Structure P
Amino acid sequence: MAKNVALALVLVLVALLAWVLYRGSDITIVVNGEQLSGPMELVAKGWALLVAVVVLFCAAILLIFVFAGIGVILLGALVFAGLVGVAAVFPFLLPLLIPLFLVWLFIAAVRGRKAGGG
């Protein structure tokens with residue numbers, strides 16, 4: 001599976017390189033007063049594409065961490081807002097939830113003794 005994905009990505013990169021190398025552009029590269037042409041122009045465009053791919057890959061990694069951090073913060077804020085909303089809308093549930101919590105603790109303690117003693 002990983003080999004297939006890697007092969008597909010390499011083929012996409014080669015296709016992108018071919019597209020960049022053979023399309024016309026208005027950009028000229030001048031070295032020592034002479035415009036690059038022929039194989040050196042293709043090499044310069046290839047290096048430019050390679051640098052662009054590396055820069056985009058690094059930016060993507062950075063954005064993954066930024067969005068993951070923002071997502072955790074947003075999820076925490078959403079859970080907190082939900083708890084506040086439920087507490088504000090249903091205050092009459094607290095007297096019902098306290099006995100249920102005590103029953104749950106009792107059952108968990110009984111099950112814990114059975115699992116530990118067996």
Structure Q
Amino acid sequence: MIPRRVVPLRRDDRGSVAAEFAVVVPAVVLVVLLAVTTLAAAGRQVRLEQAAAQGARLAARGESDDRVREAAAALVDGVRVSIRADGEFACVDATVSPGVPLPLPPLRATGCALAGGL
């Protein structure tokens with residue numbers, strides 16, 4: 001049997017940093033984009049809740065349905081508003097798309113105010 005000549009493997013780390021960087025950067029960018037998108041959707045939800053509360057206060061004061069819808073639309077673009085009476089309360093249900101490029105359900109908010117208030 002002829003002895004084989006053992007060739008030592010090169011233990012060189014050149015290029016490993018570039019490879020790790022190429023793997024990590026897309027993951028970090030994805031996490032940052034998801035965080036920004038989540039914050040945008042949360043901000044839209046807060047504005048939607050404010051729009052529903054303002055609409056309920058206007059409806060409770062006896063303002064017209066068109067005025068309630070205009071006030072909600074001034075706070076949130078593309079909002080769909082439904083106005084209903086719930087006993088002695090005037091309630092406004094508001095719905096809008098999240099406004100972000102993710103498959104999220106529509107955002108919803110309800111505001112109620114005592115009817116006949118000042």
Worksheet item: With mean count of other Cβ atoms within 10 Å over residues 59-66 derived from the coordinates and found to be 9.8, which of P, Q does the value describe?
Response: P
Worksheet item: The value 26 for percent of Cα pairs over 17 Å apart, for residues 43-98 alone was derived from one model only; which of P, Q is it?
Response: Q
Worksheet, complete the sentence: If Cα extents along the principal axes in Å is calculated for P, Q, the one returning 86, 43, 22 is structure P
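helix-only ellipticity at 222 nm (-39500 (n - 2.57) for each DSSP H run of 4 or more, over all residues; to 500) was computed and gave -29500; which structure, P, Q, did it come from?
Working: P: -29500; Q: -17000.
Matching structure: P.
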Worksheet item: A value of 2.7 was derived for distance in nm of label points 7 Å out along Cα→Cβ at positions 51 and 67; which structure in P, Q was it taken from?
Response: P
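Readers should treat all values here as calculations from the given coordinates under stated rules, not as data from a laboratory. Here the structure is a predicted model, which is why all the values come from computation and not from measurement. Cβ atoms are built from the backbone, for glycine too; each structure is taken alone.
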